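Heads up, there are several structures right after this.
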Structure I
Amino acid sequence: MGLIETDVAIIGGGIVGMATAYQLTRRDVPPRVVVIEKESRLAAHQTGHNSGVIHSGLYYRPGSLKALNCRAGKAALERFCDDEGIAWDRCGKVVVATTEEELPRLDALLERGRENGVECEMIGPERLSELEPHAAGLKAIHVPETGIVDYVAVTERLGERVLERGGRLLLGAKVMGFRNRDGRRIVETTNGVVKAKTVINCAGLHSDRVARQSGARPDAKIIPFRGEYFELTKGAEGFVKNLIYPVPDPRFPFLGVHFTRMIQGGVECGPNAVLAFAREGYTKTRMNIGDLGEALSFGGFVKMAKRHWRMGMGEMYRSMSKGAFVKALQRLVPDIRAEHLHAAPAGVRAQAVRGNGELVDDFLIDESGDVINVLNAPSPAATASLRIGEQIAERIPLN
């Protein structure tokens, strides 16, 4: 394939990249848009390994990009699904405190949710038993507006709408480098060359590398964490009606192992969070020496590991021991047994870590001249994708 000239080149065919392309093509005078994706299909990585929760905005610091974009993005996503006939379900969830020590954190979480405008209420054991008969807890927060959806289906529909409005998808095109020519960016890929006025980097697991290829120097680096899951067997699915979550530890960006009913059917249990030995390390045996060496030699990772080694050891133990994983699940649903679980596909979270060892807790979008880099977009990015895409699109000049 020869040279493709365009106004905007978007790198990454996950839900954030496609939502951005969609918002750009909805303009009255849409710019020319090309989406560059290294895989042969859309939504192949983080989006395609998402458990499908439509988050309410309960957890996020008021005023943060996560909180603001989640609320607006949730409403936009639900409208899009309704308009497009994509199945989704406002099923609700409970966040359950199982010990006295968790109750103050549960109270603080309720206040945070209310401050963010989330429909939520504190409930006692009797109401919890009505909603989730097999769950055990002292108190819980009920969030009736939480939902579930198939994010791959959403991404594919966004792609269809982008194509209908004149956009292009360049699949099987891994970015190899950037050049400048005539005041434009030249993006060299394994499937052709794209010349663009503006480049938007939504490369997810590889977003920091693409940013550096473009000449940016972000402080943060992507560290891949594999989230390992089990599914309930058919006979055990009745233990969970909808979504059951533990009280999160505010020191960490992970929510702890939980139960998620999926829109396609079945109930997912997990995830834990362990260092993946490859950026696309969806199995325990998948290793990329370059990826692993880059992570282990990064000073920010070393500082983070020293700070959170206890949590890390616990996550690794659950990864190696099904019994330990089951024990964590039993805190929420005591009737669960090892024979009720079978292994399910894992996902990999692209977690940005700063040079000082801090986990980047919010969305991180950096603009370096004619390149916009989305450097951290973990959960709830799928929920918020249409709003994130809209905000990115607003940065692109109209002519």
Structure II
Amino acid sequence: MTVLSPPARHLETLALHGGSFRADPTTGSVAPPIHLTTSFQFRDTEHARRLFGLEEVGYTYTRTINPSREVLERRLAALEGGVAALAVASGTAATLYALLSLAATGDNLVVSADLATGRNAGLLLTLRRFAIEVRLADPTDPAAFARASDDRTRAWFAESLGWPGLRPFPIAAVAALAHEAGIPLLIENSATPLSLRPLALGAAVTIYSASEFIGGHGVAIGGLIIDGGGFDWEAAGARLPTLNTPDPSYHGIVWSEVVKQWKASPLIARARGGLLRDFGGAISPLIVFQLIQGLETLPLRIRHHVAHAEQIAARLAAHPKVSNLQGGIGGLIAFDLPGSAEAARFIDALALLGRSSSFGDARSAVVLPALAPARIVLSIGLEHLDDIEADLTQALDRV
């Protein structure tokens, strides 16, 4: 759906007021209500027919659409500078639904080689089980994406930061080549919300695991797909048949055609009406409410995460046992210790920093597994800087 927020507003304002929600029209509630309902009442049979026939926008079933979820979707789209969003049950579901909305059996995707050894490596195997070819491209060579593409390449995909090296992906350079080729570039940006803006750099789509910095408190799992509005899905034509040819699973509609009446995103419409409908990875309205609370403070929190990470990275860089340091990007820092035994002693000696499988929490943590024996990945939280540094220092003294 079209974002209603004026584009000139600042991020702090959009995080609180972005999208169309101001207050609940029935009660006047300023906080978005939690609509814990599976179904919605139809006025009559003609109303139901029009909704399911995509002749009218409205609520049908919470698996695909819910008023609470709509607030989160519109607000994050506004914050990202996009035109539409879809919220689902997890970041993994968001990535899978975005890619499967574009690619089918016999197609191929060109993917940054960092993903093959990163946290989402299993996703690539799942795509291959759908008989979708995954072609790996060197993220340090933007032209590698173009060389790996052919007429059945449906999208290019990368993470904004490769794992566990935290090497930044060259979004602008690859996006320029994607634009020339008429291929959408999808960027998973969970590690760097607001501090890195893929849509502004030319990416067609941004994907988030909202469980990290967006939620920010380690209490809720969710994922989002945001269409930036800069890629012409209809003009892609035969390049993207899932959006531009009749969909037999939905009355034979053509997604790029049916959404014109609402000036909506065909990608988001197909992900909602196809993948989410059929695979069922729906996000709970209660979780949506929790993620909205986190989103409202995201601009303030991310500024704190980044500032502290930059300062800590600068001091770690001078330590004689630290090498290959990458830090100050988002709230994450990565570095190597001399070996796996030293890395284990360092991690076990940490008293303030937790040991977690996730990142982006308000609490600082070392992220496990780092996927490299001597590699340390830190997620810098909101504690006082002196306390974080003291814990890191005493742990390094035991290495």
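Every number in this text was worked out from the coordinates using simple rules, so none of it is lab data. All values derive from a computational prediction rather than experimental measurement. Cβ atoms are built from the backbone, for glycine too; each structure is taken alone.
Taking distance in nm of label points 7 Å out along Cα→Cβ at positions 123 and 387 as the criterion, the largest value within structures I, II is that of II. Between structures I, II, the greatest calculated value of relative contact order in percent (Cα under 8 Å, 6 or more apart) is seen in I. Work out the source of 11.7 here, i.e. which of I, II gives that when mean projected area of the Cα convex hull in nm², for residues 155-282 alone is computed. The value was obtained from structure I. Computed over structures I, II, FRET efficiency 1/(1 + (r/R0)^6) of positions 19 and 259 (r between Cβ atoms, R0 = 25 Å, to 0.05) reaches its largest value in II. Where is distance in nm of label points 7 Å out along Cα→Cβ at positions 195 and 227 largest, in which of I, II? Sorting by distance in nm of label points 7 Å out along Cα→Cβ at positions 195 and 227 in descending order puts I first. Which of I, II yields 0.15 for FRET efficiency 1/(1 + (r/R0)^6) of positions 51 and 355 (r between Cβ atoms, R0 = 35 Å, to 0.05), as computed? Checking each candidate, the match is II.
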